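S.K.: Several structures are given next for inspection.
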Structure 1
Amino acid sequence: MEHLKLYHVQTIPLEERCLVVEGPVPPGRLSELIMHPDLDAFRRPAEQHKALLEIAGLEEGRIIITREENMIVGYVTFHYPDEQERWSQGNMEDLVELGAIEVANDYRSLGLGQKMIKTAFEDGQMEQYIVFTTEYYWHWDLKSSGLNVWDYRKMMERLMKVVDMVWYATDDPEICSHPANCLMVRIGRDVPISSKEQFDRIRFQQRFMY
């Protein structure tokens with residue numbers, strides 16, 4: 001399967017400074033940038049930078065960033081699901097995960113998350129994919145945001161809805177382990193019915209006895 005990657009860039013004036021939202025960013029360009037020290041939600045910034053480089057080098061991988069000069073202050077990742085997760089079952093070429101989204105504390109409330117996610121979907125380049133994200137409350141920055149799990153969940157739902165991702169039911173044990181966790185999905189208009197049916201089989205695997 002050919003993975004269409006169409007680069008987009010936009011600038012955001014910010015008083016005397018300027019932010020740049022761009023992507024998908026290739027590994028060579030990413031290697032020239034540095035990470036904001038606050039981007040540590042998943043791992044230390046230097047380690048996360050290395051992870052972004054690896055994802056950008058994948059055939060299906062996409063990294064969308066926000067930067068101020070040469071410093072990455074936010075990013076979104078897209079890639080195939082991890083082999084250890086149920087979502088990788090079937091090795092679906094058209095099932096892609098929105099894996100991580102993070103914005104440095106000082107740059108929040110600027111709508112950067114929405115801008116980065118929208119950039120990934122520009123010009124219909126994601127219409128051949130089922131794009132999903134798994135939201136787990138233990139990944140959420142409740143402390144810095146001051147939100148409880150339900151308000152944070154609503155915020156994440158609003159964020160994903162900017163590209164028409166919607167809530168989908170599943171019997172995945174991790175998602176079902178807490179009522180605030182959720183699966184959100186967008187099925188592109190060019191996804192065949194066979195892939196939709198296969199995704200449904202992955203979402204629901206429990207067999208109930210009556």
Structure 2
Amino acid sequence: MNNDFFEDRKDAGVQLASMLLQLRKDKPIILALPRGGVEIGYEVAKALKAPLDVIVSRKIGSPPDPEFAIGAVSEKNTVVFDKRTLFGFGLEESRLGEEIKKTKEEVDRRIKLYRGRPLPKLAGRTVIIVDDGLATGMTALASVKSVKKEKPKRIVFAAPVCTAGPMKKLESVVDTVICKLTPKGLGSIGEYYRDFPQVSDDEVLDILHKARRA
């Protein structure tokens with residue numbers, strides 16, 4: 001396979017897991033960002049013999065381009081914004097109340113569907129937050145901020161592909177960032193996967209049930 005591409009999320013998860021094996025001794029917990037990150041997280045959890053759960057975050061898209069994240073909402077009433085991007089779009093956080101509310105509602109829906117309970121106890125533990133890629137970094141930052149409220153011993157963020165700029169920003173708020181590919185510019189995460197389908201709620205639930213049975 002071309003080293004600049006992953007065949008699919010399973011392949012990416014296996015490759016990422018091989019970079020995280022040294023953390024097995026820390027008995028970590030894997031928190032995956034749904035939806036796509038759950039497939040990655042399953043492979044990491046399996047390799048590290050660690051429990052798998054989810055940390056739910058959802059991006060807040062810009063009005064001109066809903067696919068471009070200007071912020072994100074995560075659990076425990078966590079909201080983050082990229083203030084420089086807000087300024088660039090001529091937006092004010094105080095005027096995004098309706099968008100924040102809708103995003104929080106979707107986060108709550110996913111928590112209820114995927115986990116149905118609060119986050120597991122993270123105090124004093126090594127937490128590995130996993131996604132299928134890091135583009136703007138907004139959902140990752142929101143997840144980290146949410147997890148920090150639980151006072152873990154160590155936070156590691158891991159993804160198969162990370163944009164260099166957001167990766168550096170994330171390195172300032174976690175203990176370690178581990179990425180297989182770190183391109184300087186990233187059009188979309190899917191560009192680095194040969195097969196990158198949308199992941200459904202049912203697929204997320206199937207993976208989580210499989211992990212819990214294991």
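S.K.: If volume of the Cα convex hull per residue in Å³ comes out at 116 when worked out from the coordinates, which of 1, 2 was used?
M.R.: Details: 1: 128; 2: 116.
So the calculation was done on 2.
S.K.: Tell me which of 1, 2 gives 19.1 when you compute mean count of other Cβ atoms within 10 Å over residues 24-31. Present the calculation step by step, with values, prior to reporting the outcome.
M.R.: Numbers: 1: 16.5; 2: 19.1.
Source structure for this number: 2.
S.K.: Supply the structure label, taken from 1, 2, corresponding to mean count of other Cβ atoms within 10 Å over residues 88-95 with the calculated value 11.4. Kindly include the intermediate steps, with their values, before the conclusion.
M.R.: Details: 1: 16.1; 2: 11.4.
Value 11.4 for mean count of other Cβ atoms within 10 Å over residues 88-95 corresponds to 2 out of 1, 2.
S.K.: Quick check on the output: 2.5 is distance in nm of label points 7 Å out along Cα→Cβ at positions 8 and 144, derived from one of 1, 2. Which one produced it? If you can, show how the numbers build up before the last one.
M.R.: Details: 1: 2.5; 2: 3.1.
Here the read-out was taken from 1.
S.K.: When relative contact order in percent (Cα under 8 Å, 6 or more apart) is calculated for each of the structures 1, 2, which structure yields the highest value?
M.R.: If we compare relative contact order in percent (Cα under 8 Å, 6 or more apart) over 1, 2, the biggest value is for 2.
S.K.: Here helix-only ellipticity at 222 nm (-39500 (n - 2.57) for each DSSP H run of 4 or more, over all residues; to 500) was calculated and came to -7000; which of the structures 1, 2 was it taken from?
M.R.: Details: 1: -7000; 2: -11500.
Going through each structure in turn, the value belongs to 1.
S.K.: For distance in nm of label points 7 Å out along Cα→Cβ at positions 112 and 160, the calculated result is 3.2, so let me know which of 1, 2 that is.
M.R.: Values: 1: 2.2; 2: 3.2.
Answer for the origin of the read-out: 2.
S.K.: For the read-out mean count of other Cβ atoms within 10 Å over residues 32-39, a value of 25.6 was computed from one structure; give its label from 1, 2. Present the calculation step by step, with values, prior to reporting the outcome.
M.R.: On the way: 1: 16.1; 2: 25.6.
Computing mean count of other Cβ atoms within 10 Å over residues 32-39 on every structure in 1, 2 gives 25.6 only for 2.
Since every read-out is calculated from the coordinates, none of them should be taken as a lab result. Here the structure is a predicted model, which means the values were calculated and not measured. Cβ atoms are built from the backbone, for glycine too; each structure is taken alone.
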